[in-house]
Structure P
Amino acid sequence: MPHHPQPVEDYMTANMFLLAINLTWIFIAVWSVWGLAPILIISALLNHMITRLDHHRRQRDATLGTPADTM
């Protein structure tokens, strides 16, 4: 894959902020329709999936020999 001729801006902070905003309004909408129980289930599932993704990335980085912070 060719490299960019110039460094590309890091939009990670903006993306995380927008993700938090979207999760907030989605959680509020689900809470207002179905109550708190589905929010707790969705939150637990999201936490589980993020943990699995983190474990997979750490395992992949360990086998490749590259630090996880370089991604």
Structure Q
Amino acid sequence: MRRFNLRHEVDDKWLVVDGLTMEPATLGDVKVSGMSWAEACDFVDLMNSLDAIERDSSRYAAPFAAE
């Protein structure tokens, strides 16, 4: 399941939405908004990849933490 999606804004701009909070996604402290469609698609892919890495790394790290 993909956590991040696109939302169309006014003035033909796009933002990335966090599916858990339904709020604009942030990268660091910066809202991921005001982009062209192509830029927003790239950011959605990037943010979903980072989320998958974070989820998978925590799953694999848990058994080693118990040792």
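Read-outs throughout are calculated quantities, based only on the coordinates presented, and are distinct from any laboratory measurement. Model, not experiment: these values are computed from the prediction. Cβ atoms are built from the backbone, for glycine too; each structure is taken alone.
For distance in nm of label points 7 Å out along Cα→Cβ at positions 9 and 33, find whichever of P, Q sits highest and give me its label. When distance in nm of label points 7 Å out along Cα→Cβ at positions 9 and 33 is computed for each of P, Q, structure P gives the biggest number. Highest-scoring entry among P, Q, by distance in nm of label points 7 Å out along Cα→Cβ at positions 17 and 57, is Q. Computing Kirkwood radius over Cα pairs in Å across structures P, Q gives 12.9 for structure Q. A value of -26000 was derived for helix-only ellipticity at 222 nm (-39500 (n - 2.57) for each DSSP H run of 4 or more, over all residues; to 500); which structure in P, Q was it taken from? Working through the options, I get structure P.
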